[in-house]
Structure P
Amino acid sequence: MKNKYTVLAFLLAGMLSAQGKSEVITPNENLIAENILPIPKSLNQALKKYSESRNAGLAGVHPNGKEIIAVTRFASTNQLHRISVPMGARKQITFFDEPVSNASYEPVKGEYLIYTKDTGGNEFGQLYKLDLKTLQSRLLTDGGRSQNGGVTWKKDGSGFYFSSTKRNGGDRDMYYMNPLKPEDTQLVLEVKGGGWGISDLSDDGKKLLISEYVSANDSYLYIYDLETKKLEPITDRKEKGVVQVHADFGKNNDEIFYLTDRDNEFTRLAVLNIKTKKIEYLTSAIPWNVEDYEVSKDHSRLAFVTNESGINKMYIMDTATGKYTQVSQIPTGLIGGVSFSNDGKSLYFSSSAANSGADVYRMDMASRNIERWTESEQGEMQPADMAVPKLIEWNSFDKMKITGFYYPAASKFTGKRPVIISIHGGPEGQSMASSIGSSNYFTNEMGIAMIYPNVRGSSGFGKTFIAADNWDLRMNSVKDIGALLDWIAKQPELDKDRIMIMGGSYGGFMTLATAYEYADKIRCSVDIVGISDFNTFLKNTEEYRRDLRRVEYGDERIPKMAEFFTKIAPLNNIDKIKKPMFIIQGTNDPRVPVTEAVQMRDKLKAQGKTVWYLEAKNEGHGFRKKENVDFQRLATIRFMQEFLLK
């Protein structure tokens with residue numbers, strides 16, 4: 001098999017020299033590329049089959065219940081599209097270089113939308129009003145270095161409440177705006193911290209439900225009286241280790257629906273009486289997280305979505321009885337964007353499977369019939385070209401069970417297969433049983449198996465598991481990858497000598513840490529917007545998120561914690577890194593600043609290590625513009641050809 005890899009590399013090298021510079025892909029003007037070997041245009045042509053797929057997601061349902069706004073891409077970026085009939089034409093209504101991924105209809109007539117857009121991936125989202133007759137947009141917020149979002153409309157459509165960091169860049173306050181007179185925007189509630197947001201507004205427009213996110217294990221709920229200007233806690237701020245999120249008013253303002261893991265490993269749907277503090281748990285029979293829910297406007301029915309070992313399921317509940325049934329007609333996969341029509345007769349949602357992209361569907365609530373509203377093109381890819389995952393598990397160093405999803409190489413390949421381990425970010429993220437999109441090129445054309453692990457600290461497996469990597473337990477999650485490397489070595493179809501580690505954000509830190517902790521067990525690594533030193537990361541990440549990250553990672557202002565960060569920093573362990581590395585970064589990243597990538601690159605270069613580098617000047621926390629995504633993908637494949645397969 002090694003001879004086969006050598007022949008592949010030899011042929012590629014000969015092809016490149018014969019083709020000359022005119023036959024190679026050059027990075028666009030927004031990309032900074034260093035040490036990346038020439039990429040033949042023929043590779044781009046071979047990849048086209050896998051790189052032209054798209055998805056459609058639900059952004060909003062018109063007040064009439066018969067029209068939707070979907071998010072999909074036809075050019076470089078995701079934009080808003082209006083759809084009036086099932087499987088009808090997708091009429092594009094925004095046309096920007098920057099992606100637009102959300103929209104909120106004015107709730108009475110639906111004559112205009114409010115949407116959010118940032119610049120160059122900087123995540124300073126600004127609110128805009130889009131007139132659906134003229135398709136003209138108007139900037140409603142300051143246009144500067146503030147985050148704005150969480151639009152919550154008054155029932156009569158006269159205005160909305162939203163959250164913004166515009167006061168000082170760090171605290172997320174609540175504001176009220178009449179979008180026809182944005183100059184009169186009012187500060188409603190001033191808070192301290194970046195984790196605050198609006199959950200709901202009472203039907204009479206007098207009370208706001210406010211949430212405060214502290215960490216993946218701690219969050220709190222409040223009620224704000226807009227007349228008395230009093231903020232009253234619904235939950236106990238002194239209580240630790242309880243999640244209390246996504247609150248909505250019930251039929252009366254004394255009851256709320258919400259999600260909580262109180263007295264349970266998983267988040268359950270519950271009803272809380274605000275006055276008596278009595279809690280009724282509605283989904284205790286399901287031993288998994290309820291991740292999302294939507295209440296019909298008349299509060300008679302509720303749709304909720306669970307995460308059951310990386311697969312979503314949807315249920316419909318009668319709120320009067322608390323009884324619910326699963327919607328069994330939805331294919332196995334992921335579900336999102338659940339939204340009732342105003343009249344409660346329709347439920348719109350998006351759904352995807354491992355062998356298909358995401359699309360929008362409508363369920364008739366009377367008949368439970370489901371009709372498809374979009375059919376997103378998958379390019380030339382066929383379902384047979386797409387790898388289907390299977391759930392795997394292994395025991396870590398301390399016998400903790402770790403799971404992940406394994407996408408095998410296509411059956412046409414024989415012998416032991418190379419492996420990519422792709423680690424999610426978060427760190428409270430979760431790899432789920434989804435389509436791997438263009439990465440099907442790896443499995444179907446390159447014969448590479450892919451594993452997406454859910455190491456300790458991942459969400460979806462209970463609150464004990466999600467907290468098992470906090471603070472000085474950080475490297476235990478890296479040991480989970482070490483145990484996966486041992487698992488791979490025992491699989492007869494996998495090649496333990498040809499393993500690449502790849503990950504983004506916190507997954508980038510995991511990639512960098514694995515590169516020095518297990519240097520002898522991997523061939524190469526790809527770090528995407530990764531953290532190279534928690535001390536410098538916490539110093540330079542945007543202010544509105546700094547304290548939120550300290551709860552998870554640890555507080556660098558504590559000398560003992562700073563010392564621990566110094567010890568585990570990939571930046572300080574470069575002498576242990578032995579294998580080639582590819583670092584990918586967005587210049588405008590507000591989460592993991594570009595300095596994290598630059599300092600890692602420079603120190604690797606100074607020690608004579610092999611390092612490729614790609615930076616996009618018009619991107620932030622990951623690439624979103626298709627021309628940049630395409631080049632990143634091609635460069636990654638070229639890196640794999642050179643260092644994983646050769």
Structure Q
Amino acid sequence: MIPSNCAVAIVGGGPVGLVCSILLSLNHIDHVLFERQPDTSIHPKAVGLNQRTIEIFRKIGVEEEILRAAAPPSVSGRTAWYTSFGTTGREICTRDAWGGGQYEEAYELASPCRYALLPQIRLEPILKRRALEFNPNGIFYGHEVDRVEEYHGNVVVRFHDREKGEVPSAQSVNARYVLGADGGRMLTEQLGISMNGESNLVDMVTAHIRSPISQYRPDPSIFLHWFIRPELGGSLKTGYLYHVGPYPFDPETEEWVFACARLPHEQVQPFGETDMLRRLHQTLQIPDLKVELLSMSHWHVNAKVAERFRSKGGHIFLVGDAAHRVPPWGALGLNSGIQDADNLVWKLALALKRPNESYEGLLNSYDTERRPIGERVAKTSLYNMQAHALVLDQRSACLQRTAKGTMQSPWTRKRHEVTRALETLDVEFYAHGAEVGWFYEFDYETDYGRSGMTFHHPQLKENGEMELCTYRQSTKPGSQLPHAWLGRFGVKRSTRELAEMERLVLLGMSPSWRSIRHPLIQVMIIDGDEEDHGGADGFWNEICGRLAERGALLVRPDNIIAYRFADDKILSQPEPLSEIADIVKRVLRLEA
């Protein structure tokens with residue numbers, strides 16, 4: 001039985017909707033989820049999961065299962081460009097990526113979790129099982145939402161059971177809030193929220209196949225293979241290929257994804273299975289390759305962001321692709337959606353559990369915090385796509401023309417030029433700053449005792465632009481809590497694992513902070529002489545600077561530093577608990 005009333009209704013059961021459901025369950029918020037499809041996705045879709053996303057998966061209890069299913073680290077950290085895999089094919093260039101090779105140390109210092117590569121077809125079932133474990137009677141596949149209507153602080157969600165063939169809008173549920181995670185299929189347009197940006201940039205097709213390609217690829221350490229053949233028009237049109245498991249590889253069961261842009265003559269008519277297989281063979285050039293086509297997808301590249309992430313009535317929020325649709329180059333789309341959920345759900349939980357206080361300011365902060373991130377992600381992902389054609393494709397085409405009819409040395413010399421051009425693509429393949437270096441700009445005073453002082457965030461360049469490659473950890477409010485290992489009696493725990501679901505955590509650098517009492521604060525001491533967590537490694541002290549001796553950090557449930565105390569002088573004030581209470585109100589936007 002579908003309840004007639006609930007606190008939250010989720011529209012969409014993809015990864016973002018399922019993570020919303022799990023987080024709501026962990027916060028003890030009753031909810032329902034509607035997904036129009038009968039089950040999880042049948043097409044691989046997104047594959048790259050960055051460290052911040054894996055940290056969220058650790059928080060909700062699915063990290064280990066996800067890493068078991070993901071591509072092994074030995075085949076997850078490199079990408080390469082080829083003319084083909086055929087007998088006359090050549091390697092153009094290779095590089096490290098996604099925390100592999102030369103980037104491994106930087107990624108290890110940034111997070112307790114590693115970057116992972118797992119296609120959506122294997123990710124969604126894991127998330128679905130977890131969501132059902134917590135909410136077995138609230139997850140409804142095969143149910144399509146037809147309309148949502150806001151009425152006086154409530155939302156009516158009208159839906160129908162697709163399997164039963166009921167008349168549209170035959171049923172409804174009343175919810176306090178609705179989370180739109182439907183990929184922008186219905187809610188965004190229905191709410192009258194426009195999407196700003198670029199549309200239909202490239203006409204793409206993707207094939208999910210089963211084929212023993214591992215027997216033919218030149219380098220088994222490569223995850224993502226790009227192909228450039230001038231007669232087809234560059235890497236997007238020639239196509240790219242990556243494996244999607246299951247792991248370990250077996251020639252009888254291994255699966256791959258091949259994607260390419262449709263050529264002009266292919267856009268005048270429907271692009272069917274025969275056309276897809278023809279393009280695949282044309283690109284790979286592997287004689288007599290056995291291919292089983294499992295599924296196909298036709299899609300357009302967009303770089304668009306919703307003008308607002310919250311409805312005018314205030315009870316509907318857009319998350320994931322419903323709020324931002326970005327090119328896949330750089331793998332920032334799905335990750336941003338998961339991080340949307342992590343930002344929003346704890347705020348909703350507070351508002352629902354403490355109805356006697358107004359959390360409108362906190363709920364509004366979802367838009368002001370996440371929309372700028374969505375806009376930056378769309379801009380960065382679009383740049384990544386364009387860089388292929390503007391730089392690497394041109395250099396590679398020149399390389400292949402030069403090599404025709406020449407000895408090996410000209411090819412080798414030109415390859416060096418192409419390798420240098422790869423630096424332009426760092427923002428796609430070494431985008432550590434873009435992946436985990438984002439931060440929020442708060443509209444309240446965030447440092448006790450630092451009034452009037454300015455602080456240049458280390459993630460920003462001198463010209464104010466964000467450093468997208470290198471990640472620089474910081475204790476500036478708005479940043480993610482820096483990662484360092486805490487150790488006691490041989491047990492290691494990351495500072496990134498200290499946040500709590502329903503309260504702020506005050507990380508004090510000395511025992512003096514134990515005197516703090518507030519219903520929404522959990523005090524933890526990071527000090528080698530204290531029993532709570534033991535001492536942090538030297539890297540923590542280096543990041544925190546002078547904060548490490550007597551200061552403290554106030555950390556939100558989404559692991560964002562909300563406030564910073566440079567020292568513990570506030571504790572010597574006449575009414576320190578009153579001042580702390582005022583700071584909590586400021587952090588939660590509760591001031592009148």
Structure R
Amino acid sequence: MHFSAKEILKKYWGYDEFRSPQAEIIETIYSGKDCFALLPTGGGKSLCFQIPILMQKGICVVISPLIALMKDQIQQLKKRGIKAELLSSEIPLPDQERILNNCRFGKVKLLYVSPERIESEHFIERLADLNLRYFAVDEAHCISEWGHDFRPSYLRLKKLKEFSPSTPILALTATATQKTIDDIIKELQLSDCRIFRKSLERENLAYRICKTDDKMNDLLYFLRQKNESSIVFAKTREETYEWAKILNEKSFDADFFHARLSPEEKNEKQKTFIHSDQKILVSTNAFGMGIDKPNVRRVYHMHTPNTIESYFQEVGRAGRDGKFAAGILFYNERDKKNSLQSFKASNPDKNEFLTIVLKLYGYFQIANNELAEGQKGFSEKKFREVYHFHKQKVRLILQFLEKKEIIKIHKNQRQSLVKILVRNTDLPNIHQPKYHVLDYLARNFGGIFDKPQPIDEYRVSNRLKISKSLLKEYLNELNERSLIYYRDATVVKIEFLQPRDDNAAAVFWWKEFREQQLLKWKRLNDIFFFIENESVCKSQLLLRYFDEKSKRRCGICSVCKPNLFSQELEIQDLYKFVTSAVRTEIEILEGFKNFDRNIIFQSLQKLIDEEKIKFTPPNFYSR
């Protein structure tokens with residue numbers, strides 16, 4: 001028995017109606033046509049590829065770069081009784097074969113894979129055995145050189161049409177300019193493609209820019225106004241630890257989150273946050289992709305994102321329930337200066353570009369016009385150290401060469417293994433960090449003296465409060481001293497796909513590389529223009545960036561309504577409060593936490609100018 005799209009929506013998700021343009025997208029891919037969909041964060045992209053496959057026999061292969069997102073969607077689908085599976089390198093080979101066999105015999109409706117999986121000839125061969133109805137490519141902007149999050153692995157998705165020209169593809173993203181859309185359609189070789197674009201306007205979301213010289217103090221000020229579910233975006237892992245600790249010390253319920261937590265820790269923290277109305281999560285941009293929490297009321301940015309696309313995705317995690325929400329970005333002039341200086345410092349000039357490219361070939365003794373055969377073991381760190389190269393410059397050039405399909409970086413993930421080779425009684429009793437690592441392993445991994453045990457370096461380094469790279473250094477030293485056996489998890493190899501061509505590198509490669517860096521430079525300046533512009537509605541600025549026109553001002557951004565979070569301040573009330581006792585700035589802000597802090601400071605200055613109150617350094621106000 002076949003159900004209609006609406007019947008499936010009601011049966012499995014409990015909704016009566018689709019949001020526009022979900023129904024049209026579902027009908028297009030169901031009818032066997034290529035389709036592109038641009039829907040904002042929270043716009044229901046996943047339903048567009050999940051529902052059509054439930055209307056027919058066969059299987060949909062979903063391609064996404066985010067393992068956490070895929071796991072979350074599969075878990076939700078299984079709870080609804082929908083058969084879905086994930087193929088990843090974390091799954092043992094026998095289980096992978098079992099999953100593929102289940103797909104072949106119709107026991108799986110949605111198979112989730114990473115873009116790297118498409119490079120596997122074995123997987124492509126197995127696809128031929130399946131009743132494959134269509135591909136869904138999520139985060140499709142990753143395939144475009146004009147997209148903000150280009151990933152070389154997405155380039156191999158060209159194979160989809162080569163493998164099966166008649167199999168339709170649904171490409172989805174939450175952020176894309178017209179140039180990016182055109183590039184996605186070209187790279188995926190979509191033919192007669194129907195394009196669906198939902199307005200990116202978020203009427204319930206206030207985009208607020210807060211200029212400040214004390215970001216933490218201002219964050220505390222806003223958090224004290226209302227104790228609501230919030231995300232605080234930080235730049236580094238260290239900041240997530242530090243700021244979560246500060247917030248907890250100030251009696252807020254806060255936790256930290258970043259990409260290098262173990263899967264168990266990530267799941268636990270996400271689960272706790274999703275089911276809380278007051279939890280504050282301090283996170284790097286690793287958090288939020290695919291996390292379905294509708295009642296995030298505020299998103300705070302403690303630093304400036306590198307692109308408007310990144311900002312739009314991150315701030316879009318607020319107010320997905322349609323109720324009022326706000327994105328508050330803290331900013332000062334140092335942010336712009338530091339960002340622009342950092343960008344310039346990490347970008348190679350032509351001489352550096354050529355030096356790094358040619359030394360890469362020289363590192364493997366590859367002569368001009370020669371093509372090296374096979375894959376070669378490659379340590380980016382050792383390569384940099386041999387020639388004293390800048391880390392970010394090398395990384396940018398390697399990414400460029402991979403995008404150009406000049407090289408291919410192969411990363412084969414395995415479990416790291418450790419076995420202690422000395423008896424417990426013979427462990428060195430020396431107060432050096434590497435021996436603390438040895439002692440930790442001995443105490444926390446049962447059976448480690450008998451056979452190699454799997455370890456998670458991220459988790460161990462977090463427990464020992466050292467960096468992962470330093471932990472690996474200690475483990476390698478202990479391995480060299482024959483105190484342990486250590487098998488590193490990551491095996492990296494490099495493959496040269498084209499012959500060395502010094503002339504092409506100097507002319508054509510450099511020109512393309514330079515153009516890409518100029519595009520990144522423009523994007524960085526675009527985000528600062530958005531922040532610093534104080535005359536145009538912030539919502540209108542965002543929509544213009546994504547080639548969408550809007551004549552209506554939002555009425556709630558920091559330009560349209562500067563004092564949105566403030567009540568009318570009676571200066572006489574402030575005067576009475578300050579003159580009743582000697583007050584600090586923090587006490588005044590706490591006493592008037594429902595008022596705009598800029599208005600408070602302006603009023604305090606007015607009272608000082610009129611000599612009604614006085615200010616005594618470092619931070620006291622009195623009669």
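FYI, it's all coordinate maths here, none of it is from the lab. Owing to the predicted nature of the structure, the values given are computational and were not obtained by experimental measurement.
Below are the figures for this structure:
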item: Entry that produces -12500 once helix-only ellipticity at 222 nm (-39500 (n - 2.57) for each DSSP H run of 4 or more, over all residues; to 500) is calculated, selected from P, Q, R; result: R
item: Comparison of P, Q, R - label where Cα Rg over 2.2 N^0.38 Å, for residues 374-557 alone is highest; result: R
item: For 73, 57, 48 (Cα extents along the principal axes in Å, calculated) the corresponding structure among P, Q, R; result: P
